[in-house]
1. If you rank structures I, II by Rg/Rh (Cα atoms, Kirkwood Rh), for residues 107-202 alone, which sits at the top with the largest value?
2. Kindly point out which one of I, II the value 27.0 was derived from, the read-out being mean count of other Cβ atoms within 10 Å over residues 67-74.
3. Any idea which of I, II comes out highest on relative contact order in percent (Cα under 8 Å, 6 or more apart)?
Structure I
Amino acid sequence: MLMSIINTFTEEAFKGNPAAVCYLNEEKDPKWMQAVAKEINVPTTAFIRSLNNEYSLRWFTPTTEIPICGHGTLASSFFLWEKGFVDKEKSITFHTKSGVLKAQSIDDWVQLQFPAILEEKVVVPDLLIKALGVEPVYVGKNKLDYLVEVESEDIVRNLKPNIDLITQLPVRGVIVTSQSSTNELDFISRFFSPAQGIIEDYVNGSSHCCLGPYWKNKLHKTDFIAYQASERGGIIKVRVLDENVLLCGKSITIFDGQLTV
């Protein structure tokens, strides 16, 4: 079985968010896929399998299967085009646990179409405030995560949350964001998801399905350049449509090999 490790939402090796992609020749048991993901031990391992000119796609962290993964989908799309399984002029359709996802190759960018994930304002839990150690401008919640806007980019970049307390929150993760202080970017964010076995995700695509609509309402625009300010960092182009969000990112392959078991 072919396998690659791909850095996503970046043009630089060892930046962005790494994902492993395994191309399956036959259906595999989820326990086997979980064991492979644990062995490879990158934030996400994606398993793709041909399905009548389309593809099935599943994502596993080292500890659990997850229902949606932006950077794992980006890596899988990049893999299929780079390895010649799909012509770059053609789009890719993935069948996932979160429904049908589509990808296109546009110049050197991979464009993903994901469903928008809308948040609603909520009463701020005391545990969340204690976990972050900062006073929020706004707190919302969607079906997966808390979204927390803070006052400045410096607060986002210097945040040192209490991960043990975040683990106690009944959500997939916590998105922390602010408007950017530079003209080159519209907003920045960080994403903490210990519930998925990821203390801080390097660059998270699905969180931008919430961030895009949120900043659309605040900044009254639909197209954004976003930066996820993790240790490795990464750039995401975001376009908000009526019910969907387009996420664009670049990728680079850093390892190609064969899975022999």
Structure II
Amino acid sequence: MNGAHFAFTDRWGGVSAVPYEELNLGGAVGDDPGSVRANRTLTAKALGLDPAHVVWMNQVHGRDVAVVDGPWSGGEIPAVDGVVTTRRGLALAVLTADCTPVLLADPEAGVVAAAHAGRPGMVAGVVPATVEAMIKFGAEPSRITARTGPAVCGRCYEVPKAMRDEVAAAVPEARSETSWGTPAVDVAAGVHAQLDALGVRDRRASEICTLESRDHYSYRRDRTTGRLAGYVWLGEPPGRSLAEGGG
């Protein structure tokens, strides 16, 4: 249990009421705060994690990345779209409801990361910035494992032609077309192309389209809705708990 662990949620098994039913993990979408806390606790415990040792982000569709060794202090969560840690047992979480959640790990270097890649963040380079932050802690792209979770697919993410052209100018692989023949963007494809260009070969993408799946939240489909989460963490060394060593 000392390697990397990855997990993505769906919308079921929580306590939130309509329209956030059931397992909404987003704290800034209008849901009852008590329900969100309960859902985060339920999810953490189901994953074998301490709910108090999960790091969340204030996601703003940018490229800023923070290095953490414990939960945020002072009650204020910085505006970042990537987090990196070398702390075993500390889970990093990313919230999405159509954007692409990106989980990264190099267990040999002892470093993991989570990134929130919406269309603006992908174009801004949040994923390369997150990988660069991992490299500073000894990660090697050839050893990094990357997992992307449920997200709106390139057959469904319709955008104006000018927007598609702007995205494609930055990340050509993100150019797409909807199943009905209009301009579209494939964020997950763009993210995987960026990872490939960085030398990350061990990659896997979810086949679930959030807009098409009623088991997942989709902002484009429902507007007022909950948030899914992706979690990544490194297992604890034998005989050592997260509480040891402070932080």
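Throughout, read-outs are computed from the coordinates displayed, never taken from laboratory work. Here the structure is a predicted model, which means the values were calculated and not measured. Cβ atoms are built from the backbone, for glycine too; each structure is taken alone.
1. Numbers: I: 0.98; II: 1.03.
Checked I, II; max of Rg/Rh (Cα atoms, Kirkwood Rh), for residues 107-202 alone sits with II.
2. Details: I: 27.0; II: 12.6.
Working through the options, I get structure I.
3. Values: I: 22; II: 26.
Once relative contact order in percent (Cα under 8 Å, 6 or more apart) is tallied for I, II, the winner is II.
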